[in-house]
Structure P
Amino acid sequence: MKAPPWLLKLPRAAEIIHGCLDRFLDKSPSFRNLAKAYDTLVSDIRKQLKEFHTQQVDKQQLPMKKLSFEIAALLQVPNMRQDPVLVGRMREIQQQIEKLQTAQREFRQEQA
């Protein structure tokens, strides 16, 4: 797995990589099989970066999920379309979703 460039720019990614390298170098004098130790190093870095990536993506998607749940709740209200307050809130949510989608599109274009 190749880590996305935006992820590697974050300080936590550098901490993960440097931490794994430090542990590798601290233990290196006692290695009997350097190739296996190196494979373990690379595997550890990949696992930790994947977990970090998952956390970051979940954090980025959280606002959209909250808005989706709010829309779903509004749609469950009987005669929702006849209540101007609820209709107004629905429009606000739609605008927020459009802003989030635009921001995500711009972010992806910057990273491409």
Structure Q
Amino acid sequence: MNAICTLDDVPDGGGLEAAPSVLVLRRGGEVWAYRNVCPHFSIPLNYEPDAFWTYEGGLLMCAHHSAMFRFEDGVCVDGPCLGASLRRIPIRIEHGAVMIAQETLTSDEPRRSS
């Protein structure tokens, strides 16, 4: 397992691109990690580094086509990929660090839009 960020690095009610193609979301003491890939068009959810748009601290919005995903399960609740889900990444919290498996860090990255 590798540390990709600390809990303090992730804004409460927001997200952080903690490693290539890895998005970490936090709401209070709850933390989730997903592949930073929109299921609608296979591109990153953010337009700029660490510029994730969130709504009311519980929904993540794709910067490209406004799909809205729930933090807790990654399911799209509004937008062009309604019902699709972000790909969850298993994490573990150790002494305030967000840990993921090494193989997650070496997976393919999505293409960036131009």
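What follows draws every value from the coordinates through simple rules; no lab data is involved. No experiment lies behind these values; they were computed from the predicted model shown. Cβ atoms are built from the backbone, for glycine too; each structure is taken alone.
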- Matching 2.9 (distance in nm of label points 7 Å out along Cα→Cβ at positions 7 and 39, computed) against labels P, Q points to structure Q
- Candidates P, Q; P(r) over Cα pairs in 10 Å bins from 0, in percent computed = 16, 51, 30, 3; producing structure is Q
- Answer label among P, Q for the case where helix-only ellipticity at 222 nm (-39500 (n - 2.57) for each DSSP H run of 4 or more, over all residues; to 500), calculated from the coordinates, equals -500: Q
- Task: Assuming 0.90 is FRET efficiency 1/(1 + (r/R0)^6) of positions 31 and 63 (r between Cβ atoms, R0 = 30 Å, to 0.05) as calculated from a single structure, say which of P, Q it is.
- Result: Q
